[in-house]
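So, here's a batch of structures to check.
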Structure P
Amino acid sequence: MSAERIKELRALTGAGFLDCKKALAEAGGDLQRAIDLLREKGLADAAKKSGRVTAEGAVGCYVHGNGKIGVMVEVNCETDFVAKTDEFKALVHDICLHVAASNPKYVSRDEVDAEVLEKERQILYNQAINEGKKPDIAEKVVAGRLEKFINEICLLEQPFVKNPDITVKQLIQEKIAKFGENITLRRFARFEMGEGLQKRQDDFAAEVAKLQQK
């Protein structure tokens, strides 16, 4: 699909670039059919609500593996009414489960530090050169691999653990369309027992040698 066609669909619906590209592909390039597909999925309406203030919501907590992993997330919505519904609470819980399983580092790509991206870009570039690619080809390879890296570390870009066919962002967009109000994933925290600590490693061979000397 041409960039101009995608841009036209975005202007008409307000949906994201990738969503528009997929809709056009599914519709065989038919603009009206693509609009209908986006509306059916709730993505067109979701984009229009994205600017609304979300001052209500809920903080969800989840502990996994007999206390080995703990997660907290804050998901916001527009009204207390929606925040108290079972379906909204289920959404918050599902996001907690996802964070526990997928271990993201950031909520969105906007939060990724420029230094982190530059360091990863340099590593990927060197990898491509070591693979025998010419500098101009290596730059193109890096662009794709860097995008994959971002998708892997950003919560909203990750495939939803309970349905890998959609991202967490798309899951939230579907709920926006269903609830009729904006929903934002503000922040999360993930704790894993012993993370960052140097764990003791017993040298069993040395222990046996000590016993034999006694």
Structure Q
Amino acid sequence: MKIISINVGLPREIFHEDRIIRTGIFKAPVGGKVRVNALNLAGDQQADLTVHGGPSKAVYVYPTEHYDFWRKELPDVEFPWGSFGENLSTEGLLEKELNVGDRLCVGSVELAVTEPRLPCYKLGVKFNRGDMVRRFLKSRRTGFYCAVISEGEIAAGDPIQFLSRDEDRVTIADITRLYAFEKQDLAGLRRAADLKALPESWRDYFRERVGKLTVGSGT
């Protein structure tokens, strides 16, 4: 497991469909050591802090293993590292194998895996495709966010190691599955709602889902 590329970028304004949109989704690879702070990487910012960024979304990670899929899906599109707005393009960390709450060490930084990335309309804006948000979620190749437990420095090529695995063993892929595909899985929804490592906004969502499914059912 290792970092393939570190990607950063500052918010920019672009013109799309007769309006100005401010977005931080455009990232480009950088060399050398990069400082990782509590809320973002040096040289990187999020544009809309109401839905992006914050302690649980400080670092966005995307597996490079998914790039072959996208190159086949969209053969006319170029996909340099950072194409999905990720800070870290990585090797060896997949959503179906990574638990919410797992602790990772890379360089001198400690990270905690927090949640999958849910695509917003700006992903479609970046690729200039109205179907990109749907494609991204349907693919289940979401990548994942991390919180920064210990600040420090990282560089491309740095190995990534597990410090600990969350004992509840609910994967990033499980959260995406329950959110978007198997919304009637009551047992799974309850596990997610009780998952201490999951951000409270997600737990609230799953609690609400459980409530709706159990009203009048007696379960």
Item to complete: Give the label, chosen from P, Q, of the structure having the highest value of Kirkwood radius over Cα pairs in Å, for residues 64-159 alone.
Response: P
Worksheet entry | When distance in nm of label points 7 Å out along Cα→Cβ at positions 72 and 168 is computed for each of P, Q, the largest belongs to | Q
Worksheet item: Suppose you compute helix-only ellipticity at 222 nm (-39500 (n - 2.57) for each DSSP H run of 4 or more, over all residues; to 500) for every structure in P, Q: which one lands on -7000?
Response: Q
Item to complete: Assign the value 2.3, calculated as distance in nm of label points 7 Å out along Cα→Cβ at positions 120 and 184, to the correct structure from P, Q.
Response: P
Worksheet, complete the sentence: Value 58, calculated as percent of Cα pairs over 24 Å apart from one of P, Q, is from structure P
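Read-outs: derived from the displayed coordinates by stated rules, not from any lab. Bear in mind the structure is a predicted one, so any value in this text is a computation, not a measurement. Cβ atoms are built from the backbone, for glycine too; each structure is taken alone.
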